[in-house]
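Alright, structures below, take your time with them.
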Structure 1
Amino acid sequence: VLGFDVEPELRTTHEVAVATAPIESPIGIIEPGLVAAQRFRWEAIAGGVPVMTAAVNWFMGDDHLDPPWQFGPEGERFEVEVTGDPPVRLTFHGLHPDSIAEGLARNRGIVATANHCVNAVPYVCRAEPGIRTYLDLPLIAGRAGAPTPPVS
């Protein structure tokens, strides 16, 4: 599909940042010296160079971290970048709750994930018995319907 073969082993990296002061979180206080942020990176390699990269940053806020990682001026977001001709960069905002309290009441990112699972139900029910992957099922996509008022 890509027009080239990638090496069978992925290159992976994992970095951590520790709290420099107590950080409040939904699961309790993260004390100084404990891990409060993580960065993961997975690279597919072809010809010794990375050709695809997937990365995720998980922060318990962007204050009181060592090293001092931050979300930057755009805040929490999802980014997709395709380096090619033409290059494309998409930034998705609005899936992260604005506060811990809002996230505990209704987390838009969790709802988006659940939507995909719910939309898969008819395809999974029609599939042959046994373990199935996305490669065995048709494209799973939502269907537009009448707008509904937000849940409060």
Structure 2
Amino acid sequence: TPTPTLTAGRTTEVLCFVSDDRLVRVERRVDGTPTVDAQLQHLLAGPTTAERDRGLTTALPGAVPVAAARPRGNEVDVDLGGAGDETGRSDEVLAFGQIVCTLTARSDVDTVAFFRGGAPLGVPRADGSLSRRPLAADDYAGLVAPR
């Protein structure tokens, strides 16, 4: 697959999307380093038309209702909205993986923790286990497409 031409921008933003049930890192050129919340919003907006044309999708709509993201040292706490019941969707692990892999691609973020109503939330890891602890990109390494 040829490497896509990057548009103008002074820095690179990494977003993780989905293709063939794998996480795929995408680099976008942006004018300045986005805040954690801005980068998460870019992820939630989904792939661009050009990225969709390359077969990239997202597992996020409907799977993980993100309400807010707050940096805390080298960890980001992500608050989820919604009713409190997990959807049980088969792509939930990919959705959480997209968030963790996107945010931990930043040099200032090592782990991501998920909360609902202030309580730690058990989220699926690539191996199918649930974790209430902060997650790192390594927790989803088995789902990342080779470069």
Structure 3
Amino acid sequence: MSGPARDAGMRAVARVRSVREQDSRIGLQQALAEQRRHEAEVSEVRARIERTDVFAAGSAASFLALRASLDALGQVLRTADQEVATSRTISEAAYGHWQQDKARLSAVEVLLERRDGARRAEAARREARDLDEVAARMWQRGRP
């Protein structure tokens, strides 16, 4: 049985592991993009709060309106902070899955490379043995 046919099952495992690694990498990229989106939202809400004018003078109604506006922005900021924390947790989990899938793929690839190396070494030993036999026959023919 030839080398590639001998490792057909292992190569199938490598293909499956490769697809899983790609899927988990795509999932990680999506999770990181979502995390960045949530972080940008938090930055934008914080900037809105910082740009809010300080109440210097005015009616009680305008003070209450400003206060209600800031309360609402504070609630939006708290919600956005929670979303950032959640998206970080998801990103960390996605990173863990990707690392695990990557390690599994690497293990199969290393095993296949070792098998190929062992087959090449065995073929080299066979060739050296055959060449030794040929050289020995030629030497014997040359002797009287």
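Each value in this text was obtained by applying a stated rule to the coordinates, not by laboratory testing. Note that the coordinates shown come from a computational prediction; the quantities given were computed from them, not determined experimentally. Cβ atoms are built from the backbone, for glycine too; each structure is taken alone.
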Top of 1, 2, 3 by Cα Rg over 2.2 N^0.38 Å, largest first: 3
Per relative contact order in percent (Cα under 8 Å, 6 or more apart), the highest-valued of structures 1, 2, 3: 3
Which entry (1, 2, 3) yields the derived value 7.8 for mean count of other Cβ atoms within 10 Å over residues 51-58: 3
